[in-house]
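Colleague: Some structures to go through are shown next.
Read the figures in this text as sums done on the coordinates, not as results from a lab. Every value quoted in this text rests on a predicted model; they were computed, and no experiment measured them.
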Structure P
Amino acid sequence: MENIMSNARIATIVGEIRMLAPAEEQKIFVLKPMLQLGAKYGRGFFSSLELVWYAYAGKRHWKLFVRATGASRWRAITVDKVDSIEVADHELHRLNARIKQSASSREFEYKLLLDDELVFTGQGKFPQHSGERQRTVVFGDFADGARGAYEVAKAALSLAPDLVVMPGDIVYKSGLFSEYRKHLDPVLNGSSPDGVALCSSTVVVAAAGNHDVRIPDHEDELQHSSKSDLFAYFRTWRHPESGPKLHAKDVEEMVSKRKEGRKLLEQFGPAFIKRSNFSFFQGDVQWVVLDANKYMDWRNADLQSWLRKTLRAGRRKTWQLVCFHQPGFNSDAKYRGDWRMRVLNPIFEEYGVDVVFHGHCHFYERHRPLKFHPNPDESGKKRNPRGVTTVDLGFDGKENRKPDGVIHIVTGAGGTLLSPELRPSVHGLSDTTAFLCEDRNSLSVLEFGQRTLTIRQVDTKLEEIDRIVIEKD
C-alpha cells in the first residue's frame, strides 16, 4: 500500500527530527536495511523491490517514505513485520516494505522513520528493462573479518553496479545470524567506519555456500546462541519464490542424509529448497541460482526437470547465467576431486548457458569453454561421475569471441586468500584452466551490451587482471 504525502507534511516530520549517532543506531538495527528482489519478484512485480531489515522488538511505529530521484513528492510505503526470532536472548523483528517503481525514474531515495525519528536514509535503483545496458559485480567467499573483504566492498561500490551476485560463503564461519551482524553488516552496510553502503543501495543476490549452512561443532569459538541463530541465509535473504516444487517426502528423503539437511528440515520444512534455488530476469539476462550443498542431490530427476524448465523459459533472453557455490571444475588441491555438480553440465550445454559462476575456492580461475559427457554406466548413478571433457582451445575472448561450450568462472577471492603453500601454482592447474589469479583479492565485473558480454576480473584498486568478450550473432 502506498500513499502520496505532500512535501509540506514530510518537511514537518523530517524538520523536527535528527539523524541518529552510530551508537544510537546500533540500539535499533540488528541488520540495517538491504535492497533485495523480494519473494514476489518476477510474478507481476518486475518493477518492484523489497527493503529488508532486522530491528530489536518493541511496540514501535515504522514509516518509510520514497520518492523518485529528482521528484518533489514523497510516497508513504507500508512496512510489514515478516518474522520474529530470538537470538542471544533478544527478540528480533524482520521487517520489509515493497517499493514500486514510479514512471519517472529508475533511481529513488528513501527515508526510514521510527516513532517519527529519522533513523536511516538511502538511495537505490530498479532493474533494467530489455535493451538497456547493465553492469553486474560478482564475488564470493566474503565476510570473514579479513581486511580484504572491506577493500572488495569498496571496489564494488565504486563500480556503481546495477546488481551484485554473491556465489556463496557469504558469512563465516557458520553463517550464523550473529556472524551476519559481526562480519556482514559492518562491511556491506556501513556499520563500521571502513564499511560501505552497498546492500542498502544496490540489489544483492546470494547463493548458499557450505559455510552458510554449517552447524558449529564443539571446537568452534563462536557457538549458536539459539536455533534461530543458525541458517541466517534463509532468514535474511528475500529471493524470488521460483524454486523447485518437489513432494515433501522426496525432499525429506534426499536432504536428511546430511546433518545440515536434517536441521534445515526441522526449522524450515521441505519448502526450504525453494528459497535457495531460484531464477530471475534482469533486462536481457536470465540468472539461475542453485544450492550445491551436499544435501542437494542434483541427480534427482525432478530437480533436473525443474532446471530444464527454468532454462527453457530463459531462452528468449540474450544471456543465460548460472551461479552456485561448489565448482565441478577447479584447481584447488582441497576441492578438485569434488565433481558432483558436473552432472548438470550437459543440461547447461543443451540450453545454451553462457557462463557459470562459482566460489568455494579462494582465488580467481577462468576455465576454457567446455563440454562434459558422463560415462554411460555412471550417468545418474554416482555422486562424482567420471566422463569425457571436451575443451574449446580456439576461444580466447579477444579474436575469437564465440565459445563452443560452457565457461566456468571461480570468483572466490572476496575475503581471506589461500596461504602460499596451498595455492594451485604449487599443486598444479586443472586441464581446463585458461587463467588463474591466486595472490590478491578480486571481483568479477560483467558489462552487458546489445550482443556482447564483457567479463573483467579486477583487483581492489580496479586494475584489470583478466578480460574476455563473448559475442552473440
Structure Q
Amino acid sequence: MVGDINTAIAARILSAAGVSEINSIPLTVPELSQFAAQWGADVVHIDSYSEMNNLRESLNKTGVLLSSIEDGTFGRRSADIVIDVSPGSERKYREPAGSRSHLRGVEYLPLRQEVLKHRGRGEVAPRVRRVMVALGGTDSADLTHELAELWAKTGVESECYLLGVTIPPELILRFNHVRWFSLDRAPDIARTFAQMDLVICASGTALWELAYLGVPMATLQIIDNQAEYFRFSSERGIGLPLGDISEGARHEEVLNRAVPALRSFASSRVQRAESMKAGQTLVDGGGADRIVGEWRRLVHAKKVDAVQVRSARAGDASHLYAWRTDPLAVEMSRTSGEIGWDAHVDWLERSLADSSRHLLLVEDPEGLAGTIRFDEIAFREWEVSITLAPERRGQGLAVPVLHASEQWLLKEVGEGITLRADFRAVNVASQNVFQRAGYEMLVDFQANPGWRTSGKFL
C-alpha cells in the first residue's frame, strides 16, 4: 500500500486487516509507475483527490491498468476503470475519456470485512430498547449531545449509547428514563451497530454500513456535502429522515419537529421493518467483489487477442450516450431527433429490464469497440443493430464484433433463429458489413422507402 494514514482509527483498521507495511513517501507519477512494474502489478487502484496527471498513460506503458475512485468531480482523472459509488451516480453523465469501464452506483460500494461478517438480522426488535447516536468523524459541531437530547425527548425508556463523546451530567439528571453509555470509536464498531435497535446518524458513509447490517436508523444532513446522500436515502425509504441541520439557525426548529416523528418510528415495528428491508436490498455487500471481478475481467481481456462480449449495465450510460449522439450515428438511425441525457438514461433502464432485448458491449485488447443490440421482433426472430465507437471505426472491427455478438446470442437463446438488420439505403458501409458477415438482402422487406433489410439464419 502506498499512501498516508492520518488518523489513529484508520491505522487500527489497516492493522486489523493485516496491512503492516505502508509506503508513506509521496511518489511522483513515474516513480509510482516504476513501483507498480517492479512489483508486477496488473492494476493500480487509487483513491485520492490529487491530480496525478498522466498517471494512466504512464501505467499503461508498462502494461498496468489504472482503477480510480472518484466522488462526482472530486478525484476525477483519466482511468481504465472509473468507480463512483456515490448514490445516483449511474444517472449522471461522466465523459468516457477513453476509459474501458464505468462502475457507478451504490451496488459497487465496498464494505469492510468487519461489517460484512455481522449481517444476519432477519427482523427488527418488537420495541426499541438500545439506541446509538453515531455521527462519525470527530463531531466538530458537538451535535451528538443535541441528538441525544432529541432522543430523550421522545420519552422512550431505553439505553442510549453515545459514540466518541462523554456523557454530560445534566443529560443524566434531566432524562432519568434513559440509561446513558459512552463508547469509544473502534475498528469493530460494526459489531456494536448490529446490536442496536435504532441508530441516529448523519448521512455519511456509516449510513451504508447500517443499511447493509439491517439496523433501523434515523438520518440527518449535518453538513452541506451530505445533501445527496440524505436525499437519496430518504427517497428510497432507508431510515427515517429527520431533516437538514447543516444550517445552524435551523437546528432548534428541525429537531423539535423531529421528536414526534422519531417517537412514532420507534414505536412502529412495521415502519422500522420496511426501512430495514429497503436498506438491505440496496446495499447487498457485493460491491468489493464486483470491483475485483471487473479488475480480473479486464486484465484477462487485455491478454486475450480476441473480441469479447458482455451485457450492458447501468454504469455504461455515458459510453452509450456518447456513441448514440455521435453525428454519424444520429444521421443513420431511425430517429434523427436530439436525444436528451435523462431520456437516454430512462431508455437504458428500460432496456436492461426488458427480457426481449439484449444490449451488449464489445471490446478487444485495445478497449471498448462498440455496442450491439438484439431485439426480439417475432418468435425466434431478432433484429440486430450495431454502433461502433467513433474512435474505433475504420479498424476492421465491425464484422468480428457482429460474429462475437451472434455467438453470445446463440448461447443465450439457442440455435434456429433468424437475424434481421435494417439500415438506410445510403448507408453503404453497413450494407457491406452485413454482407461480409453472411447476411443476405431480403427483397420482401424493401417496402420502406430509403431503407434496406438483410437477414441471416443461425
Structure R
Amino acid sequence: ANVLIQNGWIDKPYIDKYVYGFDDYAKYVSQFNESNIEQLTDVPYSKVVEAAKLIHENKRISCNESSAPLCHHRNGLQNYRAVMALIAITGNFDREGGQLLSPHSYMHVGCGWEAHEHQYLYETRPKNVKDPVGAPRFPLWNYLEGEMQAMDMPRQILEGTPYPLRAVFALGMNARMFPNSGRMFKALENLDFFVDTDLFMTDAAKYADIVLPACSSFERGEFKPYPGGTAWYTSPVIQPLGQAKSDTDIVTELARYMDLPDEQLKEGYESFVQKYILDDLGFTVEQLKKVDLPIPVCKPKPHVDYQELDKGLKTPTGKFELKSAIMENHPEWGLDALPTYKDPLDGADPEKYPFMFTSGSRIPNAIHSRLHGVPANRSLRPVPTADMNNEDCEALGVKDGDRVTISTLRGSVTVNVHPTHTVPEGLVNLYHGYSEADANSLLDENHLDPYSGFPAYRSTRCAVKKEG
C-alpha cells in the first residue's frame, strides 16, 4: 500500500468520493518500507515493489477470498481488511473488472438474486435473552454477526461466566477442531446434558447423553443455488439408513415436539426455502424437485459501476471504510479501527521453537476430519503425518516415514514425517482430527483473533526433534 501511495498509483478522485479514513490509513502504512518489509514478511522489498507495479499497470484487480489461509491467524480479519484496502485505494471496488458486491444469496453463493433468510433470523430472534456465548470477549463479532463464538464455549462451560452454560445441543460437534482440544472434552464432560447429532459415533459424540443419527448428503434432498441464476432441489440417492434424519428434520421435529414459539421453524425446511427464497423468484419447491439438472430461476442483473457505492454501503459512513467507524465509535473494545499489523505468532522463544506449526489445512478425502473413521478414506492417509520441507528434513536427518516429535508451549505429539516441496522451509503442517496425535492439542486456547474469535491454526511456534 505504501508503494502504491508514494508512487501516486492510486485513484485519488475515487478515494475522495467513496473511501473513508484514507489520510489516517496512509499515515499508518508509511512505516512499512524498504527498512523493515523483508524482516516482517520474509518477502524481499523488490518483490513488493514489483507487486505494486503489477497492480498499477493492470488497472483492474480483485481478490478471490479464501475460507481459511488468511483468517486462521491472530490477525485474520485485519489480513482481509489489508488486502481489500488495496482494492479500494486503486479504485477497484464496485467496478467492472474489480471487486463486485454480490447479493446475499443462500449458502453465500453469488447466484445473482437475493435471499432473505436474514429476515427470518431477526423476525424470530427471542427477546430478553442473555448475550450469545463469547459476546463480551469478542464484541465486534457479536455486533456484526449476533451469534455465538464457539471458541469461547469451553471457557464458559468450565468457568461459568458471564452465566452458567449447563446444556448443549450440537449438530456434528467436532471437539478436535478446538485449540487445546483436551479442554473442550473436559468441558463436555462437565455439562449436565449434551445432545449431539452426527454421521458417526465420534470422539465428541461419546460424551453425549443422547446421540441422534444424521443423514449423509446421499440420503436427503436440499435446495442448491449456483452462480448465474440457476438452482434445483436435489434428490436423495438412497433412503435414510436406520433412524437417520437430516439435521433440518431433527431440528424442526424437536421444535414441534417442544412447541417452541417459532411457527416458521415448525413448518420445516421446505417451507422456509419457499417463503424466504423461491416466492420472490416465482418458483416452487415442487417444481425444482421435478428437474434433473439446475435450471434458470432468475436473470442476473448486469453490473453498473459504482451503483452500490452511490447508493451507500452498509457502513456507518456509507463508504468503503479503511478506518472502521464501528470500531472507532467503540474504543472500549480495544480494537484498532485501521487494518493494523500485529505479529501473528505466539510468544514462544524462536530459538527454542524455530518452526511455524499449522493445523489449519484440510484433507480432501476426510472432509475436514468428518470421515476419518471410514476405512477407505482413512487408508489414503492412515497415520498422522507431518509435512515438512525437503531442506528442513535433510537438516534434521529424517526421511519419509521417520518419527519426529513436534513440541509447542502447550504440549507435544510424535508422528511420522513426510518430506515435500509443497511446504515452505520453516513450516510444519499436521492435519487435525487424528485422536492418536491431536494436532490442535498443541495450540493455546487463547491464541485467537480478537476481532473475530477465530483460532490461530496457522501461527504457533514449534520445535521438531527426530526420534529413534
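Colleague: Can you spot which of P, Q, R the value -7000 was calculated from, given it is helix-only ellipticity at 222 nm (-39500 (n - 2.57) for each DSSP H run of 4 or more, over all residues; to 500)? Let's see the in-between values first.
Modeller: Details: P: -4500; Q: -10500; R: -7000.
Clearly, the read-out refers to R.
Colleague: Next question, about the same structure. Quick check on the output: 13.5, 42 is Rg and Dmax of the Cα atoms in Å, for residues 153-232 alone, derived from one of P, Q, R. Which one produced it?
Modeller: P
Colleague: Which structure, out of P, Q, R, was semi-axes √(5λ) of the Cα gyration tensor in Å calculated from, if the result is 36, 25, 22? Walk me through the numbers before you get to the answer.
Modeller: Details: P: 36, 25, 22; Q: 50, 27, 18; R: 36, 34, 23.
Going through each structure in turn, the value belongs to P.
Colleague: Determine which structure produced the value 11 for relative contact order in percent (Cα under 8 Å, 6 or more apart), calculated from the coordinates; the candidates are P, Q, R.
Modeller: Details: P: 14; Q: 11; R: 18.
Value 11 for relative contact order in percent (Cα under 8 Å, 6 or more apart) corresponds to Q out of P, Q, R.
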